[in-house]
Structure P
Amino acid sequence: MQGVGFRCTAQRLASRYDIHGWVANKPDGSVQMEATGTPEALDGFRWAIRDSHAGSGIDRWDETPRPVDKTVHGFHIRG
């Protein structure tokens, strides 16, 4: 489960790190996110999210590398 404001924080930080993709709540209360950017930008984004929500509900972080979807522009909150 994520902390309060997780999706909005992710969107704000994505803008700061030039990350494209989306974040959405799942029916089980967890969050799914897809993020695209340079390796350096993704690393900064990852740490910024962890730092911003330390102790507020992130109990697991799974990463699955995928091919870059070049049709995604901006970072959006879904559902």
Structure Q
Amino acid sequence: METNGIVTLKADMTQPAAESVDFLRRLGNKSGSIPFYAIFPADDPNRPLTLDGLFTSPAPILDALSKAIGTRAAAQ
């Protein structure tokens, strides 16, 4: 993460947090399902890649990160 300049943010949903719920809804998480991931490509931060649910492998997240980094590398 650090090598590619990726910044992480975690929304703690263990306590009521209206701002977090609102932000997740604006990202497309209408059901409020957790876990929910949003990856914002540096060259197109207004179009995040989103994933939700539990994964049996890290492949979907790594694929989305690779896509986000790839678009950044292509833009440079």
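Out of P, Q, which one gives 22 for relative contact order in percent (Cα under 8 Å, 6 or more apart) as computed from the coordinates?
Q
Have a look at P, Q and say which one yields 53 for percent of Cα pairs over 15 Å apart, as calculated. Computed on structure P.
One of P, Q was used to compute FRET efficiency 1/(1 + (r/R0)^6) of positions 8 and 40 (r between Cβ atoms, R0 = 25 Å, to 0.05), and the result was 0.60. Which label is that?
It was calculated from structure P.
In this comparison of P, Q, the computed figure 1.0 for distance in nm of label points 7 Å out along Cα→Cβ at positions 16 and 32 is attributed to Q.
Bear in mind that the values in this text are calculations on the coordinates, not laboratory data. Since the structure is predicted, the reported quantities are computational estimates derived from the model, not experimental observations. Cβ atoms are built from the backbone, for glycine too; each structure is taken alone.
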